[in-house]
Structure 1
Amino acid sequence: MRRRFFVDAFESGAAVLRGEAAHHLGRVLRAETGQLYELSDGQCLWLARTESVGRDEVRFSLVQQLRAEADAVRIELLLAIVKFDRFEWALEKATELGAQAITPVAADRSEKGLIAASEKRAERWKRILVESAQQTRALRIPDLGQGVKPSDAFQGSEALLKLLFSERAGAKPLRDVLEPVAATLRAEQGAGRVAIAIGPEGGWTEAEFASAGACGFMEVALGANILRTETAVCAALAAVQYAFGAFRVGGDAEESGLR
């Protein structure tokens, strides 16, 4: 399976890869002229051939446009800031599981020191998203929002289905919420837009529950067990993808017959 990289734009049958990605391709992977790779600008997907490989720049000629499948569901993840090693692991897995937008949330029970230090981690987090999107062969890199308060995160969501994961007794089983909505959208052949809000250790506060409810979020539960934040991310996104029938359709570059 061919490696995929992200470029800023396609112009006049060509594209240029710059920066760290170009350095990785040229110096670590030791790319040579004439090799084939897949390139995405977030909208279109092309099979491309290397024309020149420099220290910080790789130039390509476009060979063939590839099919870019429409998303079955658009997932917005509102993720409470937790210890950075776990938060960054969650970013990586959320990208692999199809999140298209991720907003760090400075929840009431997030550690204040982590919130204060989060701005300095933004560039590192963006690199994690790029590398994860390349590895999973996504069409686009997830958007990374600025860290915000929960009320701002809840108000900013325009999703059709808004899910707040909760350990409280009154939370509805996720299955009971997802199945009818996903079935309706599949019947209409429309893409769903789902917001998933996952809190920190200790969960959401009463004020945060109230704020989320006022913005149309439903409390849902993944099961009887209490999950860590990063575990809940994986379980929630996998469940949503499954409910909406998201899967990769054939049509990779190898199937085109080009070698």
Structure 2
Amino acid sequence: MPLLDVEDLSVTYRLRDTEVLAVDGVSLSVEPGEVVAIVGESGSGKSTLALAVTRLLPSPPADIRARAVRFEAVDLLAASEEDLRRLRGGKIAYVFQDPASSLNPVLTIGEQLRETIERHTDTRGRDAEALAVEWLARVGIPPAQRRLGAYPHEFSGGMQQRVMIAMAMSSHPALLIADEPTSALDVTVQVQILRLLRDLQRELGLSLLLISHDLMVVRRLAHRVVVLSRGVVVESGPAEQVLRRPAHPYTRELLEARASMAWRGGATEFDG
């Protein structure tokens, strides 16, 4: 049974007298321990889809409809807000594009990590602080104990994203949804963050739903690929098959654009 199973999901934004169909009848699944990538250009509906899964989109203006959205056999569309709050940040964790906008600037890194741990696990007090130190060290932020007292502005963008990954992983989620987790970072740091995500995914065996426009990243990390264009799935399948022998013209255009970027020296090289 899939860990996440999405059937015929659509999202419509209703703004005054205008309706915009952002996601149109998307179906996908993520198996335990699997990495599934959703790819497409800006405006294709990738992020809307990622947020709609756990009803993080404000309603109104977003209207989310689906035949089913199940996580561990729980119907997420029928779940109560209380149940959803327990799942979000717990069994389902998110890492977003801009870590600076996700971190509270007036709280220390340690305070934010401890709060996350205490909210989503049974760990409290000194044990929560010890777990915070452990996760900071695990994501590559030394010396972890001393950095607990730092504020977000004292960290670089790459270090802030490492903190966000530590916060996401501290609750031992079954599914991590990473929405363009490296696009706000410079190329060298992108590679470091991607290697970290890959290593954690393999070590912990968690499922990863990766949102990305970078096909090199997708090729190195994903088991399966879902190609989205204007809210519609135009192609899906095993990553090697889709990216080496694309069947849809849109997928071929994405690959050609990526090849052109690599030729100009603007690519993200990632040794998977």
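Using mean count of other Cβ atoms within 10 Å over residues 22-29 as the calculated read-out, with 18.8 as its value, let me know the right label among 1, 2. The read-out comes from structure 2.
Which of 1, 2 yields 0.20 for FRET efficiency 1/(1 + (r/R0)^6) of positions 62 and 222 (r between Cβ atoms, R0 = 35 Å, to 0.05), as computed? Please report the intermediate quantities before stating the final value.
Working: 1: 0.20; 2: 0.85.
Derived from the structure labelled 1.
Among candidates 1, 2, the computation of P(r) over Cα pairs in 10 Å bins from 0, in percent, for residues 86-237 alone that gave 10, 39, 39, 11, 1 used structure 1.
Structures 1, 2 were shown, and mean count of other Cβ atoms within 10 Å over residues 6-13 at 13.4 was computed from 1. Taking mean count of other Cβ atoms within 10 Å over residues 150-157 as the measure, the highest value among 1, 2 is held by 1.
For which of the structures 1, 2 does the calculation of FRET efficiency 1/(1 + (r/R0)^6) of positions 38 and 206 (r between Cβ atoms, R0 = 35 Å, to 0.05) return 0.15? Please list the in-between numbers first.
Numbers: 1: 0.15; 2: 1.00.
It was calculated from structure 1.
Can you spot which of 1, 2 the value 54, 47, 39 was calculated from, given it is Cα extents along the principal axes in Å? Only structure 2 yields this read-out.
Read the figures in this text as sums done on the coordinates, not as results from a lab. Quantities reported herein were computed from a predicted structural model and do not represent experimental measurements. Cβ atoms are built from the backbone, for glycine too; each structure is taken alone.
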